[in-house]
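Only the coordinates and a few stated rules stand behind these numbers; no lab work does. Quick caveat, the model's predicted, so the values are computed rather than measured. Cβ atoms are built from the backbone, for glycine too; each structure is taken alone.
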Structure 1
Amino acid sequence: MEAAVRDKKTTGVEDELALKLGALILRCMGPQGGEVLRVIDESGVSFAQIKVLVELQTPDEAHTVTSLAEHIGISAASASRAADGMVRKKLVTRVEDSDDRRVKRLALTTKGQRLADRIISARLASLEEFTGSLEADERRKLESALDALMKRPEVAEIYANYERKVSR
């Protein structure tokens, strides 16, 4: 019985932390989802297509539908449907692999690259607006907490990929 009570208390603390993090994320997105959601909504692309679009922006990586599905955590069928829709919208092209003609790689078109750039720029603008609103002490504390989290391999990998996308 004591373990069940302890688990409930621990869960409550974890839930509180999750709520605080959720509130921070919503604040960083801006009012009503901010510019990012407006850009996505206006583009007429699905959530899966947005994930594919932003992932294709990674420099020096030629993706197949299967590799994209694995990397972004969706089924191969969902990735294939997303790619098909993006090809129809002229956001992505299918390119024959130079080593194996049976393999088709996906590449962003200029139109797709512009949309991916708009999404990432809108996301960064919301975050910059938030960080710009912080007091110096709040900023130092946030940066210290983020620096500690950047030591986690999965966070460091995301940061490195995101940094490459932003600095291209």
Structure 2
Amino acid sequence: MDGDCRTETQRHDGAAAGSMGGLAGQKICLAASAGGHLVELLKVAGPCIGPGTFAVTTAEMVRDAFAGKVETYVVGECNRQHPLRVLRVVLRCLGILLRERPDVIVSTGAAVGCILCVLGKLLGARVVWLDSITNVYRPSLSGRLVQPFADLFLVQWPELARGRRRMEYAGAVV
């Protein structure tokens, strides 16, 4: 995972240099919580940011990470210990998805990414999930919830992908 927008196949055979798996011209939602999740997302998707890309995150200060390159929505923090916050974030995410109608959602987690991926899949978007490098022995809770909905589920440890269906190892981000 070297920050190149093309897939591994495209790098080797010289096929179209579209963004992230040949997604040029499609509407892409980048979703990550503030902190490490966002750092990983920017390392993977940063070079692919362009027209048709928007971001959803959890903290106002994160807007600067996208340097005004994309529309950035802030939905607030939530976790399973605060169900009312989760409900508020779910409603905000649903509103954004209905307004923006992304073709693809790319997320590194955590809760906001999980929510957007599940809702987005139900609305017809393709889902790419990159589980955090800190998850060495098993996928994150958000990742385990998203996995049945993910079109591509990437882990950053080869051992984590071995023997598991629908999980792929393509290298580490950090």
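Some observations on this one:
- Structure from which -23500 was derived, helix-only ellipticity at 222 nm (-39500 (n - 2.57) for each DSSP H run of 4 or more, over all residues; to 500), options 1, 2: 1
- Structure responsible for 19, with relative contact order in percent (Cα under 8 Å, 6 or more apart) calculated and labels 1, 2 on offer: 2
- Structures 1, 2 were compared on FRET efficiency 1/(1 + (r/R0)^6) of positions 61 and 141 (r between Cβ atoms, R0 = 30 Å, to 0.05), and the highest value belongs to 2.
- Per mean count of other Cβ atoms within 10 Å over residues 37-44, the highest-valued of structures 1, 2: 2
- Looking at FRET efficiency 1/(1 + (r/R0)^6) of positions 53 and 149 (r between Cβ atoms, R0 = 25 Å, to 0.05) for structures 1, 2, the greatest value goes to 2.
- For 34, 21, 16 (semi-axes √(5λ) of the Cα gyration tensor in Å, calculated) the corresponding structure among 1, 2: 1
- Among 1, 2, structure where Rg and Dmax of the Cα atoms in Å, for residues 29-124 alone as derived comes to 12.1, 37: 2
- Sorting 1, 2 by mean count of other Cβ atoms within 10 Å over residues 45-52 from high to low puts 1 first, with the largest value.
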